[in-house]
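Alright, structures below, take your time with them.
Computed from the coordinates by the stated procedures, all read-outs in this text should not be read as laboratory data. Please read these numbers as outputs of a predicted model, since none were measured by experiment. Cβ atoms are built from the backbone, for glycine too; each structure is taken alone.
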Structure I
């Protein structure tokens, strides 16, 4: 249970650290952010207060998803409608947080009062694949799979998801190039880290992989020059940081939360996965004791754990 709670809380911590404020998330590079932290005493002396270090729309939508999942729904259609209600409610509360336009766009057509069409939205293959990848990584963390295997295992599932979508989504052929792009990017990444083959279980990182080099790498992985902006590279950056940090929380933060891209998104994913793998023991208490929504996040983590333990 503790690791489930840690996953939800550290997802919020990663979001808050990566988000900080709108101007920093969109402008500052990793080296500058790390220097600023050193000047105030480093992560060990930092306290994430809600007024100065708020969570972004990432955490509020994450919470909305968890709140829907723990309800007593009896079929997937009921769950989808519950998700819609909570997403619409969450979006209404985002004023003042400068939410990602993609969040607003993704929820704009949701109709919670329409019983038949409540959860029908245009299919977004970029977001879908990123969500699938992240969900699989969460499952692998819970199962205790070795980190280096996650990417390979995920690549085995993507074709299965594609076959399912071909049967359920009209005009699926229009999305084929995006599926190919996602798979190609991930295959390239796994080869770059030398973990694409079944017997390769030790990722290889460049000899020099400091903040400046990571910025270059993340931009190269990106489809639009902004690391973590799309579904393929947000979980990729988080996964890379988790493998490269060696269980060190500060190093995870440097790699996933302190860079010039969508650091709130990558930080949230990385924080969640770190919590599932390592728990809270390696994280300074100041980063989560006053975290915005901490008690609710702990409650959701506890209930998700209990739900996972129920007999199916």
Structure II
């Protein structure tokens, strides 16, 4: 876990004042680990420190801290008083931030003064020493570009935007196709000529092509094959992909390059409802991510 400074800035832009809650210490059996964070603002919250009675009490205390603009630290026993039988305890720090009090980051660390009531802590995810709190800065997430704001695009954004490891960009030709409640962590781009944006995508991007038009889908495939990417997936049937491969070959592209695009995408056994397609896509993405992480560990 790490300090998601970018997320905090986005939430402050939307809500003005935000309480950041972080687990600073755990003893015994607990639902989450040190460094787990949650954000609370007036009539809303983001992420979780484990749910249940603990989160309910902490959220109420954070809402009061927002009214008083007050930082606090407290240890919560996870016992009968909370209706929990974990048997451990959780140390919580709640800090209130706005544009004027945002912490700064240097050398991949977020540092700020520690409140007097918090004890010294030394943990890989959070350190409190000499009156200062230090947390690792969350690095940028994996770039995900979702092309199309139709039913599947909306479903995919819905399941992905709750995960902290992805940086989402969502593109469509019509601004009205984006729902008004899109999470501020998602970059929304309206572009009449969507393929023109492809060269602006980072080369390690995962692309998911889900537009309203086969012609636009094909143009995006062609543009991506002229540009570096980590993954490109196209929604459609085997028949659609067969026709696309022929048209891309006729356009002078090599079949070995064309096969870098995956079609169909998702997990067909899950079904064809937009949410089922989206869950299948996410399952594959998370499986690949876990496999890569495991491979890196083995290589080391």
Given 6, 23, 28, 22, 14, 6, 1, 0 as the derived value for P(r) over Cα pairs in 10 Å bins from 0, in percent, which of the supplied structures I, II does it correspond to? II
Determine which structure produced the value 20.5 for mean count of other Cβ atoms within 10 Å over residues 35-42, calculated from the coordinates; the candidates are I, II. II
helix-only ellipticity at 222 nm (-39500 (n - 2.57) for each DSSP H run of 4 or more, over all residues; to 500) was computed and gave -20000; which structure, I, II, did it come from? I
Which entry (I, II) yields the derived value 2.0 for distance in nm of label points 7 Å out along Cα→Cβ at positions 259 and 283: I
If relative contact order in percent (Cα under 8 Å, 6 or more apart) is computed to be 40, which of I, II is the source? I
